[in-house]
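Participant: Just below sit the structures, each encoded as structure tokens.
Here, each number is a calculation from the coordinates, and none is a lab measurement. Remember, it's a predicted structure, so these values are computed and weren't measured experimentally. Cβ atoms are built from the backbone, for glycine too; each structure is taken alone.
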Structure P
């Protein structure tokens, strides 16, 4: 089942060349489908919807230090970097813009089917999803 959650507040940590917004993933998340953020300048003006750029803990500093990447805020546009952590992730921005909200679309962990109650209706998926599940399984 597709779920979507929006988070407006996160713990913000300032570093020498970037700011870090820390989030945790929902406990029922199975697979991430989409991630969207709303960014704005430091005066809460020029809001823009954008997506994130996925990085690893090994390579995010390259994108921060390279002035040509879209991580840097220019002409009211930028893409925050996402780095996974043990329980969630961090979104990194340069010090010229901030994150107003983060939206995560994901597949949730389905309800477990057991033989204890075989006639129970399985309600996690809508009817039109079942054909796609069968195609993927086959």
Structure Q
């Protein structure tokens, strides 16, 4: 592998992380702030006697569903992981432009960025360990 190929591969991964960062950010923020908005609107509708109570119940159900989806989907964790991985890939691209290390060193760094990203995405925070166990982790 030469420097140009490694740079091209790193750019491909960086773009993938950036796309994931944006997508998971949208999912995370819509679910979290959507749940808040639905809860506030439900409370406000309950104060208005002219509005049927059914609308408040629908909004309360939407808030609960959005909260559950956000928690179960791990949107924040995936957003964070993509953001950090994109940042590391950006740093690697800057390092590739210098000639201070070998191509194999840069390739190893890219592999570690990808592996670390995968470990973060599959981490099961509810059980206190990741699915890809490392030394010393329970």
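Participant: Upon calculation of distance in nm of label points 7 Å out along Cα→Cβ at positions 101 and 117 from the atomic coordinates, which of the structures P, Q produces 1.6?
Facilitator: Among P, Q, the structure yielding 1.6 for distance in nm of label points 7 Å out along Cα→Cβ at positions 101 and 117 is Q.
Participant: Among P, Q, considering only distance in nm of label points 7 Å out along Cα→Cβ at positions 21 and 61, which has the greatest calculated value?
Facilitator: Once distance in nm of label points 7 Å out along Cα→Cβ at positions 21 and 61 is worked out for each structure, Q has the highest.
Participant: P, Q: which one has helix-only ellipticity at 222 nm (-39500 (n - 2.57) for each DSSP H run of 4 or more, over all residues; to 500), as calculated, at -28000?
Facilitator: This figure was derived from Q.
Participant: From P, Q, which structure was relative contact order in percent (Cα under 8 Å, 6 or more apart) = 30 calculated on?
Facilitator: So the calculation was done on Q.
Participant: If semi-axes √(5λ) of the Cα gyration tensor in Å comes out at 37, 15, 14 when worked out from the coordinates, which of P, Q was used?
Facilitator: Label of the originating structure: P.
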